[in-house]
Structures are given as C-alpha cells and as structure tokens.
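Below, each structure is written out as structure tokens.
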Structure P
Amino acid sequence: MTKCESNESGYAGVGSRRWARSLAARARGGESMNRNDRSIVGLVMVAHAMVHTYELSVPILVTIWLDQFGVTAGTMGLVVATGYALFGIGALPGGLLADAYGSRKLIIACLAGMGGSFALLSLAPSVPVVALALVLWGVAASVYHPSGLALISKGVSQQGTAFAYHGMAGNLGIALGPLATAVLLLFFDWRIVVALLAVPAALAVAFALTVEFDETANVEQSATDGGDSRADGGVSSLSEFLADSKVLFSGAFVLVFVIVMCSGLYYRGVLTFLPEMLANQPLFDPVPLGGRDIEPSQYIYAGLLMIGIGGQYVGGMLTDRIRVERGLTGAFGVLAVIALLYLPALNAGLVALLAASAALGFALFVVQPLYQAAVAEYTPAGTRGLSYGFTYLGVFGVGAAGAGIAGFVLELYSPTALFVVLCGFAVVATVFGAILSTRTTA
C-alpha cells in the first residue's frame, strides 16, 4: 500500500473538516496569524514576488537583445520559450523534491538559482549563453510554486489569509517587475540592470536562511481533528510515484486539475495578446513626451495586473469564509461573462474599457487562491508537493498552450472568436467546479 493509499480515506472529507475548523477558529476569535504563520508568509511573499519579477522582466529585455545580438524574433522567441516551458514542466519534479527534502531547502535553492542565472545573464556574450541563463532560471523558478504552496498548506493555520498575501506578493512582482526593469533601463545598460536584479535574490537567500518556522505546524494541528497526521512524505521510486499519482487522479483531485488547466489556458490566452489588442485601439495611440513615445496601452495593462492584487486578497479571504468549491464555480462563471462582454466594452469608449479591464484583472486573480486552497483540501499532506507539482504543471505547462491557441485563433479568425474560446475555458471550469461542489455536499 502506498503512502497516498493509506491516507485516501483520511483526506476524502478533508474539505469539510478544514472548513469546519476555519469556522471554529473564527468563532474563537482566532483569525489573526501566529508567529509561525507570519514567518512562513513573509518568506513565501518575498520568494513569490521575485519569481514573477524575473519572469516578467524578460520580455522587456527581449527587444534589446534583438538589436544587441542581431538575431530574428523567431530565434529569440524560441530561446525565451524554452526557459518559460521549463518553468512549468519543472513544477512536477519540484513538487517531488519538496515532499522529499522540505520546502525551505527548495525555496532557498530557487532563490539562489534565479539570482545566479541572472548574474550569468548579465555577462552573456552571445545568444547561446542567454539561452543557458534562461534555462537555468526556468529550472530554478519551477520548484517555487509546489514548494511554497506546500509550505503554506502544511505550516500555516490561517491558510486563506496566507494564500491571499502570497498571491498579492506575486501580483506585485508581475506588475512592478517589468516597470522597475523599464525604469532602470532609462539610466543603465541592460547588463547592469540584470546584475542589479540579481542582488535582491542574494538578500532573500540570507533571509530564508535565518527565518525560523515549523514547516508542519498545521499538519500536527489537523491530526487532532482526525486529519492526515503524516507530516513527511516523498516519493522514493518510480513505482511509488506512479501509484501515488494514480490515487490522486482517481479521486476528487482530478476535478481540481481540470479546473487549474482551464485557469492556465484562460490566463495565458487573454494576457499574451491583450497588450496588442489594446494598442490597436485609437484611444491608445502613442503620445509623444520628452522625445519619447509613451504607450498608454501599457499602463492600462499594468493597471489591470495591479488590480489583480485586490483579486488575490479577496480570493484568499473567501477561502476562509465559503466552501472553495462554490467559490471556484462562481468565480469562473464571472470570468465566462467577462469574456463575452470584454470585446464590446473594448469598442464602447474609455470608461467602459477601463471598467471591463478592472473587472477582468480582479476576477482573473480571484480564482488563484481558491484553486490553491482546493488542492490543499483534496490531497494528503505527505504528497502535497507532488499535488502542487501537478497543479502548476497544469497551470504553467498545459496553460502555456493558451498563448498558442490565442495566436492561432487571432490569425485565422478574429478577437471575437478568441474571447468566445476564452469563455469556453471558463465554462468548462465552472462545470467542473459545480461537479466538485455537488460531490462534496452529496
């Protein structure tokens, strides 16, 4: 019998128990984080923000590399895509490593690897070295999400609040990382900028080495309620990996996995080409300022991502107040409606467009803490890293196909067809959220 099988009955009803414990904690006035919670949340917020800062700084640098190295956009696109692909593909082995060796070690390795890869990137004399640096970044960054989210799910008592703050930090990196890179490039050569970006990683490693916390504090608490008392885990062989994976996907986790794949497809599908669609609107023609052309569409896009911080916070709060299954169903239903209404708003004037963009940015990130909490509810603690590894393989790996699908649809059809396809992704997630909710309450 595998570890996962031995706990199958123990986590079949974990969603109901966790929700009940959350209600009981609020009734006792226990909503504030304890010291252990704060230490963990501080570490994962720093690490999450840095992962996405590096991720979104690369597109800003691509235009410079095209001129610097004299290569085609296709070649550079392949180089960048390789790093991004490993960012998603590496999540699964990253989850296995988190289960085997603990989250703290993986997060430290992630931060050190990202900083080292950007230090190498700052010295890159040619495109092959740029490719090597981005590959190393993708491998290092890939272990973060399964290890960081496993750490929250096993070590933090106030998980909803922790998921909210964690997501908000990620959105800060998503929005402010590219902005900081662009501003620094106004004053420094790109190599100096990349070297400066590597410095915070070194500081974060020092913080991670000194901060103290118990990685399994919440697992021990759950054990008193009849939950999964196994705090350790790790897959020691291929047969064990296959067996644990089979058990995961034979239960309710398979429904969650479909939901996260749809989320990734929607996310990449809408964000990849949205800047171009906004830039094509007459409202956002370039504005000359100080000898430079300012692109208003870029600021709308950045604002949309910033509003996502609020969405992350609300999504995290909802996980402590409602059943995540219902939250997922409702949130993806809203995304489906937004997909159908966004294009009409795009052509209806500035006010309508700003309102639709704000709604999209908010709803797009509300779902993330909800599905992160759902994974924690429907998997045993000992294979939590494996579970989040599969999750982010779905979000970033399978989800990366959303960019290709969006490009194909735009090339052959129209933006209207693209938003219909995006609506379809959201509808599928809504249906599976409803099935998950029905299964839970049955």
Structure Q
Amino acid sequence: MPFLICSAITFIWLLSSPIYAAAAQQPAVATKIPGLRLATFDIDATPPLGSMMAYDPVTNKWDLGLRARGIVLLGAGDPIVLCAVDWIGIANEAHDAFRGGLALAAGTVPSRVAIHTLHQHDAPDSDFTAEQILKQAALDPRQFESAFQRDILRELEKAVQAAVTRARPVTHVGFGEGKVEKVASNRRIMGPDGKIRAVRYTACKDEALRAEPEGTIDPMVSLVSFWNDDQPVAVLSYYATHPQSYYRVGVASPDFPGIARFMRQLVVPSALHVHFNGAGGNIGAGKYNDGSPENRGVLAERVADGMRHAWETTKREPITVESIGWGVRTVSLPPAKDLDEDRLQAQLQGRDARFFALGGPSRLAWLRRCKLGHQIEVSCLRIGRGRILHMPGELFVEYQLAAKAHRPDLFVAMAAYGDYGPWYIGTAAAYEEGGYETTPPASNVGPGAEAELMGAVRALLKD
C-alpha cells in the first residue's frame, strides 16, 4: 500500500503546484491566436556542489553545465511539449511528475508531453519511486534524493509558462540529415556461435576490440527545424549513441553531444538547439575512444560536423495547422524474469550490498509499477512528411532502423531515453545472445518488449 500512497501524493502534489491555476487557464489564451506558434525554453539543470549525481557527488564545475530545454508547439489542438534534459535518466514516478508539471505549465495534458534525457553519466539520476522506497526503509536515498530535482522541475514549469506568452509564428519546417563519421560503433561483438563474445564499451582501451568493425549503427544525425518565414526559431537534432567520452570525475558534464549542440548554437544563434539521444542502448564511441580526455573534443567536433551537414542540406516546406498531428499508443512492457519482489525486498531489509550495487531501488520501483498495471506511452509527432517517435529506456538501435525502414517514404526520427524505468531494452533476439545489456541486472524488461514496442511504432507510422 505505501506505493499506492506515493502515487496519490504525486498526483496531489501536481494539483497543488503554485502555477496550477495560471497554467490551467493557458489553453483559453492559446486559442485566441490563430495559426501555428512555437515557444522555446531553456534552463540550467546543473546540480549544486555537494549533491549526488548518478555515481558521485559534485566536487567542482566547469565552463559548460547541464541544460533542460525544449519547445512548445501551439495552435494544433492542445499544446505539444518536447523537452530534452542533460541527465542520465528520469524514471518511474519522476517521469510522471515531470510530464505532469510541464503539461500544467503549457496548458495541455501529460499525454502530449515528451521528456527525454541524453544519458550523460556525470549527471543526476531521477527516480522519485526509488527515492521513496529508500526513505521508507530509513536509508539514505543517495543519487535519488530529489530536492534539487524538484527545484529543477519547478524552474522548468516557470520557464514553459513564460515561454508560451512569447511564442512566435512558425510557417515552415525543415528536414535534413548528415552522416556522423567515426563516432558511433556497436558495443556488442558477436562470436562465431551467435553469442556475444565481448562488449566494446563507450571508452575502450582494448586495441583488438577497437579494431573490430563498427557493426550495426545508424550513422545519421537527423535535423528538424522550425522557421518563421526565413528565420530559424528552433532546431531539434537526433543521433543514436551513448554520450560518454569519460566520466566519474565529480564534475557535471553534457559530454560530447552537449558540446556539439553548443557549437551549433554559436553558428545559428537565432534558433534554440535541442538535442535528443536516439536509440543508442547498444551503441557507443568505443571503437574511436580509448577514454582519453582529449577525445571529448574530437568526438564533439565530429558530431557537430554531422549536424552542420544536416543543416546545410535541410529542405524547407510550408506547414499549417493541418500539417500537425500527435498520436499515442500505450504498451505494457513485461518485467524481466529475474525480477522477484520478495527477493529484492529481503535484500533491501537486510541491507544487502548487492541490492545497492546492482540498482535494486530502481529495479524494485519498476517491478512494483508493472504489478500495478503501469503502462508506458509511446508517442509520435507528425509534421508534414516528418515523424518523430518518442520511446522509453535504453533502446537498441535496431528499433530506430526498423522504424525508418518501415516508412522509407517519410522523414523518421527517434528519441529514446524517455521513461528510464525499463533500463536497457533489447530486441527479442538479443536476450538469447547474451552480453551485458540483456543479461541481468542490466535490463528490467524481457524479450516480449519488442513485440509491444514495434506494434506501437508501426501503428503510429500509419498515415
């Protein structure tokens, strides 16, 4: 019953938000202005000194902090909110709370809000359910302590609410793609027996593994830009890879994708640049990165160069209210077979070191949500000939490639790392192949996730 109580408290907290009354009136304001409009928002999401990130406390700062930024699209039904955050993940009830808070601020409903993280590792890990589990057991919530995270949510609510009042007309959308050279490589190295024989992590010092082929990747960065006549207003980019060059240094960092985003922002300053991580669960920079700090800049320049090429090849087309659509499909992802609530609860009560070392709080949080019938929403934004899919977890790149192959007549982009509760989501075949990502405890779901997710993707990509 404490879990249900926690859910109720989250709902009551959303209703009692200090901006609720103003945000609830926003749709009436939005409907008075005809045509499509776009609002942009951007705040600092860097944790303060002394607070816990996913693995370590913050001991220092550097030139670039973490951002939470996005857009609100108005004029085509209830507002649509897309948000990207430079954190490792936002999971379970934290994901619910962030979507609910942004929905209230924008004057829309949570099902029309997509919030994703970029998965940098020197960054916060947000999971309000895991925090509650630890606090109820009189334990230190460590990285799940949410005081700072809830402050960021409140700042985001204010930023979104203010942004809507400054929304600008949008008349055109642009689509472009660029190839990113020598960044992404598949982490899973297959052996002759059809099983994974090695994992080439994002930083790999093994020269033999770095010499292996890139493997299955999506080398393209996809760009979606919004324009007011010939003036760019916002640029959304999508690229699939783990974003780590090196980490665990006590300094919050947006890592090489965040640096690439900053570089492009300098080149096109009139448009807010928002970057999303694609289906990069089994992708990393390991073939081209031995973990040397100087590689961060090298990888950033390569991603920025792909973004530049996508920008230079962008083709614009007019859009109207009728050009915009939003679709949602709910899926029930099966919990991993190794998840056992009694065992996890016993480990928690016994203060078993394995419970904490293997992510027990988040795993127990996810399992309890599944048992309560929690479903995940997969959504798709239609913009003319473009489709942007919003997916949960550390999704394997095969999902992204399959979505693009399913509708080669459309411009298809994908953002993963939505609800971080499932952790890694492999293909059905990957769970038979072994390897780190699909071996307990790395994945909180089972092989049945593929049928659920691909069914939703195919349905959403139908005209």
Structure R
Amino acid sequence: MCQVAPKIQLHLCFNKQNNIMMPRNLSNTLTIFFFLLVSISAFGQKKTEGIHMDIQQRTNEIFDSLVTIRRDFHMYPEVGGNEKRTSEKIAAYLSRLGLEVKTGIGGYGVVGILKGAKPGKKIAWRADIDAMPYKAPDMVDFASKNEGVRHICGHDLHAAVALGIANVLVEQKENLTGTIYFVFQPSEENIKGALAMIDDGLFDMIEPEEMYAMHVTPFPAGTIATKPEEMFSDYKKVDLVFKNKTNSDALFEFGKQAILSLENVAPESKFWNMQNMGDPQIGITHPKSIYKDFTTVDKNNFTFKETPQGLKISGYLSFSDKQQRDAAIPLLKKFISNSEHSNEFLGAELVNVFPTLDNNERLVNESLEQLSSIYGNDRVLRMYGVVADGRSDDFAFFQPKVPSVYFFMGGSNYEKGIIAQTHSPIFNVDESSIKTGVNLFASLIVERLND
C-alpha cells in the first residue's frame, strides 16, 4: 500500500497495475525525499509568516516618521515638471537607507534599487510625486505653503508609503531573494511623467518582471482593491466622417444621434450618482455592480468641422471594458447604414484621449489570494465594476512593457468626516492608511519575490 502522498500514491498504484515493480530502497528514498520537501515547505512558510509580522512591527515603529514625511510633502507641493524639492527629499531618504539611487530620470524622477541577499526575481513599485494647481483653501492644519498648489490627489501619501515600503524591506534585506526597484514618477497629473521616464531610458536601468502601483481612493481606510483589466472607464473620442452636404446642420444632428445611440445606461439609473460607486450592494466592489458592461456618452461635448476628408462629427464615450469598446464602431456603422445618410458616410474611428489601465489578470488573482491569506478578505477586496467618472493614470504607459497591477487604497474615515475624494476641494485622507499601504504592499512584494 502506498502512503506517501496522494500524487505519489496514484503514480505507484498505476505502476503496480502495469506490473512495474518498485524496489524497496527507491520507495524509501522517495518517502524521505517528500518528507524533506514538506518540511522545507513548512519551514519556508513559517519564515515568510515571520517576515510579515516583522513588516508590521517595523511599520509601527516608523509610522510617526512617515506621517511627518507625508505632511512635509503636503506643505511644499510641486506641480509636474517642478518636483525638485520633493525629488531631493526622496533621493536623500533612499540614500540613507543604503539603496542605490538614480535621479533626474524623465525630469525629476527617482529610482531606488534594493538588492536582496541573493539574486532572484525583480519587482518594481511605482509612486507618483507631483501635486496640482489649486486655489481652494487646504483642509488641514499643515496646509500648503506654496500658493496656488495643493496635494489634492494624494501623491504626497503615495510617496510616503513607497518610502515606508523601502524602509521596512531594507530591514528584511538578508531574507530577500531578488531585487526591488522603487520608481518615483514625476508629472502624472499632466500625463507626461511615465513616458518621459521611459524615453529617458528607465527600462535600460531596471529590468522588472512585475510592476505594481496604488492610488488613494474614497474607500474606507484600511482596505485595498483591484481587478483584472480596466480600473477606470476607457474614455475615447469618436470621429464620424461624412461627404460634404449642403444641409450640414441636419447632418450634425444625425451624427449626434448616432453617437448617443451607443449609450446603454437608462437616464433614471442610479449609475449617474457617482457616490453609488461606493455602495456595498451596487458599487464597484460588489459582484452585481451597476458599474460594468456599460457605454456612456458625454452629452455636452460634440464638435462639427469641415476637413479635407469630409465633414467630421466628434463625440466622447466611456466604456467599461474592451468588449464594450470593440462593439462601438460596428454598432455605429449598423445605425448609419439603416439611415438616409448611409450613402454619405465615409468612416468612423475611435481616438485615444487618456491612457487605459489594463491590469494583468494572472497577477491580480495571485496578488489578491496572497494578500487575503495574510490580511483577510475584509481588507483585500476584489472589484467588479470600474470607476466611471472619466479618470485614468499614466501608469498605463508602463503596463505594455511589464506585467503589472494597479491598486486602489482606501483613505476615508467617514466617522471623522474625512473623505479622500481626489481632485475635490474637500480632499482629505486618514493618515492611518499610510500604515495600511506599507504593511500590505511590502508583504505583497515579499510574496511576489518568493512566488
């Protein structure tokens, strides 16, 4: 009888049924081998669990200093292309930790390189560092000292979290196999920084096999969330071209109607109240989310002009996913072919407006499983819908080059009236989310290095 392990048992019984005799010494050797394999696996698991406990302890130790760093970034915000002070602070911190530091990449971009005790897998973590022009009064005691500039998108928090991750992982350097790249990216708000770093040779300096990033959101502090493929709706311009016609006003109205025909969300739907994106029953983290399988039209943004190709009618659309986007042009052509203007129609095209995030499905599933096993399903959430208010992130430009995942991290504390609604005058963040980011994402990097 075979008693080693289920897979071996099946293999040995199969051999017996085929009259293949296994020598006793080979059987004993296999038994010892698999006993050692299980023992080593258990030891490795225990060691990894210990690292996660160490990460949490170290995060607690440095938390107050990370809050101080975040508040310093907040008081001295710098818009894209001007992040000189922020960049210098980041580079100095990484240097004190003993990382190899590279500066001046794509403007004020910084890269810190942490090498583990042994060579192995290579993982990159990206944090954006720029602020925004904004004149509304700040919400906090440590208000911006740079007039007309504020961190109302949370990049001060992102930078502090990334520095915290670097700090706690330096403490684990002897236990790490592989290399971690910390990429501090300028000019995210103006959608220039990622491409500038790439054009300046970022991926000649580093060779990540996986890349990760996060953004603070109005979710409750203490939680993170992600999903495969799109995180934000895909915002596109559509151009319809017709032959020149005397009654161009009528053709313009027809073109608008053709574009509007693509919208598949009812006017009375709860979809249109963007606060419902956080609703526990219909929001983006529920399997029955109303923020999926949709196409919407920006009803206040149509243009009409004469071009050498013909009369061009343009509108703007948001798609929840690739399937919705890919269906748009065929549906438009069908609508127009069944109209009186079919003979005048020359063509239709979707044009990129913002980069579209596209998370790697395998990495999403593995990351969620790994983090859930450490921190629990109540903190590590799977999204089913997408953010539907026309946002994006130029982290999308890194994604075709490296398999990657972009996370949302909650920053709100509703009981305290802290709402992390980015790009709004009331933007504020619960600073306990710094601890969440350092703990969970440092643990994620450890798990991915050991995967």
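The numbers here are math on the coordinates, done by the rules we state, and not lab data. All figures in this text were calculated on a predicted structure; none of them were measured in a lab. Cβ atoms are built from the backbone, for glycine too; each structure is taken alone.
Summary of values
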item: Source structure (of P, Q, R) for FRET efficiency 1/(1 + (r/R0)^6) of positions 132 and 268 (r between Cβ atoms, R0 = 41 Å, to 0.05), computed value 0.45; result: Q
item: Relative contact order in percent (Cα under 8 Å, 6 or more apart) derived as 17 - corresponding label from P, Q, R; result: Q
item: helix-only ellipticity at 222 nm (-39500 (n - 2.57) for each DSSP H run of 4 or more, over all residues; to 500) from the coordinates reads -26500; which among P, Q, R; result: P
